[in-house]
Structure 1
């Protein structure tokens with residue numbers, strides 16, 4: 001029996017992101033409420049394409065979770081962010097809000113081991129989604145609202161949840177497109193284009209050079225992700241660009257050329273490894289049988305529409321351009337982001353909120369699929385926006401003035417690794433922020449989105465910096481603290497703590513260690529010298545990715561401020577620290593110490609370094625951690641007890657307060673909480689640490705270390 005289809009109103013597909021700048025506050029409240037519910041409905045309507053509950057548990061892509069994860073993820077995101085922002089004062093379902101929190105972009109810290117998950121039923125997740133919908137509805141109806149809504153407003157967090165769900169509307173559709181057809185059903189909201197024909201001949205059209213300005217002000221009227229803000233000025237030389245997106249018909253020549261998918265010279269080193277690994281012979285969504293070519297859409301296969309845009313990953317798009325260069329004798333390549341923006345700016349000024357109707361196949365306003373590449377004109381070009389995303393040569397990074405949002409610090413920075421290339425222009429299913437002029441999204445180069453290409457001809461080479469220096473000031477300081485030189489003859493703090501751990505672990509089992517609040521990971525690597533396996537956990541992906549980078553490449557690079565605007569560049573290597581031979585014993589994951597997944601348990605040692613006074617619920621962490629440690633195992637806590645309401649609400653402090661008018665110290669709080677499951681086996685002692693801010697400014701602190709044995 002097929003699953004019920006509830007959502008059939010076509011109006012769901014015709015919503016726009018919100019102008020946050022002005023208007024009547026109560027009318028704006030009502031507008032945001034409608035936008036929220038339409039987004040929630042559309043998310044569920046997409047998953048109504050799954051005909052049976054079993055489809056939710058099928059891995060469409062081995063590097064992605066099954067769709068049951070995303071069914072829960074878009075809901076838990078609201079709760080996790082609203083809770084972090086202190087707009088909600090309690091969770092709805094702590095287990096779900098941990099299980100469905102992280103794991104969506106093939107990051108090395110994503111936990112994709114299915115044995116770690118006991119997925120709930122579809123009905124249970126639906127019931128949870130209903131709870132989330134009601135909770136967010138109440139907040140929208142009652143939260144004080146003043147305009148404009150800016151980056152610092154609590155309403156920004158609500159918009160963050162809505163726009164996040166709109167991203168997953170698109171990414172989930174790509175996963176559904178990879179499920180077996182027998183698991184799917186047709187749906188009145190997801191009817192593909194019925195127009196097709198022969199592929200048009202592509203020609204080159206000249207574009208004059210000029211200065212391209214990118215980046216928007218924090219006073220912009222539309223919601224934006226962190227990477228959209230700031231400023232970048234680029235000078236673009238003249239070039240020519242293809243009139244149309246590359247069609248299936250045009251790409252067919254590459255597929256059927258005897259050298260196309262089988263001759264290494266067209267492919268980058270990365271691309272050839274990908275092609276060989278998968279033995280790819282044509283784009284992923286193409287099919288070929290005795291009757292000819294067919295195209296897999298989201299919910300069906302159709303005879304190949306040769307006039308539709310081809311959908312490929314960056315590696316295929318780049319190989320096609322290299323092959324095209326040999327065919328034509330002209331320097332064919334993908335545009336850079338700046339070149340793409342320069343071309344678009346010549347013919348599009350109106351943003352999504354100002355459209356009467358979408359000028360291209362975008363925002364779900366025309367079709368639930370691609371359509372012919374010669375259907376939507378923009379001056380002499382077609383599909384400058386919409387139909388499919390367009391790959392660029394540019395790996396994503398932040399503009400000058402970039403800074404992360406405190407409630408979503410891992411939206412962009414994990415992709416600033418030179419491995420994620422920007423896609424521009426949106427696709428037929430790009431809605432909300434994705435369909436705005438300033439949107440910037442990037443994916444790994446082997447990743448499939450609803451993405452294709454437009455090629456340009458230019459004599460200007462593309463210069464891509466292959467390695468990146470960490471420039472975030474906070475992250476760079478921790479890179480230096482963990483891996484840099486000693487300052488003032490004070491020993492490296494993570495190394496000093498792990499020496500203490502080894503001393504007290506002497507004679508005890510040393511199989512599994514947990515470094516919780518691992519920051520950039522030095523202690524995790526140090527512990528791997530003694531333990532068979534070490535898990536490093538941190539709430540911030542900005543920190544985690546440094547440890548991952550150090551494990552993967554054996555080195556990290558970062559810039560730190562010397563004075564004023566002057567900086568110095570640094571490289572640190574694992575082999576210089578004699579930590580390289582055991583690095584394979586370490587795994588890093590993003591996690592919330594106050595809401596850990598069940599799988600993090602059975603440790604012989606847990607190290608919590610400079611963590612407890614930065615948690616929003618330290619008591620919850622301390623009460624829970626006993627269940628994660630084997631009997632006889634150790635809990636090592638180090639902390640300067642720097643309680644600050646910026647991180648921990650005053651009522652959650654476990655010390656540094658007065659109780660009944662008398663001083664109550666953190667050590668007393670630790671004794672009270674831990675004594676039911678632990679025995680303290682040593683007197684507290686101090687370990688110093690130094691954080692370099694500039695060449696002449698350092699923070700010198702003392703961290704008190706206490707050691708606890710699990711009863």
Structure 2
């Protein structure tokens with residue numbers, strides 16, 4: 001026995017709680033799913049025909065299982081009532097995963113047109129508590145569940161047809177258009193889990209039991225926890241684009257670390273073990289809580305874990321669709337703040353350095369347990385939905401000397417998610433991970449009973465805000481201080497950093513800041529015009545949004561890229577923007593800027609940022625006196641659609657400002673959709689000609705064209721000097 005174990009056990013006395021004892025069921029086969037939920041496929045195995053068969057089955061199994069989850073909702077009202085205020089109602093998630101397929105397939109050009117433009121705007125964004133997510137229900141007229149089901153049927157038919165008939169070149173990897181299909185399937189599997197959590201947070205009146213989602217019924221006496229030694233070791237992660245299994249962007253790159261020896265709890269913390277913290281007044285005083293946790297505790301005023309229910313005859317546990325007598329040997333499910341407070345309490349009780357494990361320590365647990373990939377067979381772990389729709393006892397699945405290194409519930413770590421060396425975003429999903437590089441999202445490891453597909457792989461990396469709930473619990477370790485992870489505050493993405501410098505950085509070769517120059521031009525044109533609302537469309541990192549706020553009462557910045565928006569959001573919240581710039585080779589320089597540095601600190605209460613598609617804007621973006629679309633039209637997939645509809649967003653007499661170098665490229669805009677820059681009837685047809693063709697019905701040109709220069713720094717000795725043509729158009733009808 002480890003020297004710290006005896007002192008730890010002093011706090012592990014018998015519970016004083018009283019609750020009915022659930023019956024112990026001993027035959028595990030009663031809760032083994034048959035057939036098994038399909039596993040994430042090996043994308044480098046087999047020929048074209050077998051790949052199509054495999055992906056068809058993987059898609060349909062996922063799509064049908066996801067729809068079956070919503071059979072747990074008792075009535076239509078359950079689709080429209082938010083389970084929690086920080087998320088959309090479940091009708092959004094019912095449609096969101098289908099919309100995701102369409103939007104990503106459009107970006108890879110596997111399809112050329114939308115199925116339902118309104119749905120594919122309404123259901124596109126808003127799944128996390130990001131500041132650009134629009135969670136205002138007043139902006140939405142939700143469709144009926146039946147209408148969404150019809151839409152899902154259309155998407156299902158579309159994807160099946162693509163899998164059966166679209167040209168397929170093997171292997172299916174990061175750069176293959178078919179990656180969008182795998183991405184859509186894995187994305188839906190993530191939402192299978194997150195939607196199940198929302199259903200679990202719904203009122204019981206809104207849910208019903210389903211034969212497809214029966215909970216586990218094993219329970220018994222909770223085991224006594226103890227510490228097990230984990231030897232020092234080396235962690236090396238190096239997933240590359242030749243890996244046979246799908247991965248999200250944050251998994252790729254390299255990471256190495258030497259991990260000192262530590263002691264880890266043999267079991268996940270059970271409901272029984274956590275009860276001691278509750279009975280010791282753990283929720284009634286805040287001295288064991290971190291500062292952020294104290295704020296959450298004061299705001300929520302909770303006194304026990306959120307899924308625990310106190311009744312006159314004892315404690316019960318809320319599952320997805322029912323409350324059951326407390327299974328004390330199941331893992332407790334809490335957020336990070338609660339897990340951290342428990343560790344701090346145990347540390348004060350025992351005098352030993354108890355804390356949550358780091359991500360690297362979890363990898364050492366995995367290696368020490370001798371685990372292999374559980375993707376291909378009935379798992380010796382409560383994962384993949386193999387053993388019912390709930391947790392199970394913490395001593396059910398042994399992994400070496402430990403239990404539940406994987407499966408049962410996710411395990412909170414001390415590690416905020418950060419990018420590995422060599423990290424890069426995927427071009428069709430640039431906001432999967434980068435918005436979480438804020439040191440406010442902690443990694444969870446190991447997966448839960450419903451984790452499947454990519455979630456169950458050793459390489460997977462998922463992170464959530466510390467106050468959020470998943471099917472997540474924790475195990476504790478006894479170890480020394482934590483080595484800080486690499487800072488994720490410095491933006492290292494090359495393109496985003498270049499735009500940060502372009503908008504907020506130094507001026508080069510005497511060329512004034514482009515965003516400021518454009519706004520100065522606009523103000524001269526708008527002398528006698530109203531200045532209530534302005535829209536900065538294609539705002540990128542947001543400098544012009546702030547500059548416009550010097551003159552307008554309210555300014556909205558909209559961009560397709562969450563990576564870009566996030567920089568503007570940081571600045572608006574008072575943070576300093578930090579980013580790296582390429583100098584030469586592997587050498588970089590570090591830059592920082594704040595709005596105060598630029599004289600823009602007073603604009604923050606007048607700006608907001610939102611993610612959106614300029615060719616498919618939500619209806620809420622309307623009623624503007626001025627719209628700026630800077631260097632946007634030659635980067636749109638359908639500029640004519642944008643130009644033909646933009647008048648709907650402006651008030652009569654309002655002004656549209658267009659700027660562009662007219663750099664038409666087929667990689668951004670299909671050749672047949674260019675609005676200029678080609679021969680027409682044997683004569684040159686310029687983009688300005690095209691602008692007149694599309695705008696003259698509703699606008700008149702009031703100023704321009706004129707050229708405004710800008711400079712983008714690529715490296716210390718390489719710069720891009722460009723001229724952008726600027727025109728002003730007044731809406732006349």
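Of note:
- Which of 1, 2 yields 1.09 [Rg/Rh (Cα atoms, Kirkwood Rh), for residues 232-295 alone, calculated]: 1
- Largest in distance in nm of label points 7 Å out along Cα→Cβ at positions 264 and 416 among the labelled structures 1, 2 is structure 1.
- Which of 1, 2 yields 21.1 [mean count of other Cβ atoms within 10 Å over residues 168-175, calculated]: 1
- Value 7.3, calculated as distance in nm of label points 7 Å out along Cα→Cβ at positions 208 and 664, assigned to which of 1, 2: 1
- Which entry (1, 2) yields the derived value -0.58, -0.64, -0.69, -1.24 for log10 I(q)/I(0) by the Debye sum over Cα atoms at q = 0.11, 0.12, 0.13, 0.24 Å⁻¹, for residues 440-519 alone: 2
Just so you know, all these numbers are worked out from the coordinates, no wet-lab data involved. Everything numeric here is computed off the predicted structure, so don't read it as measured data. Cβ atoms are built from the backbone, for glycine too; each structure is taken alone.
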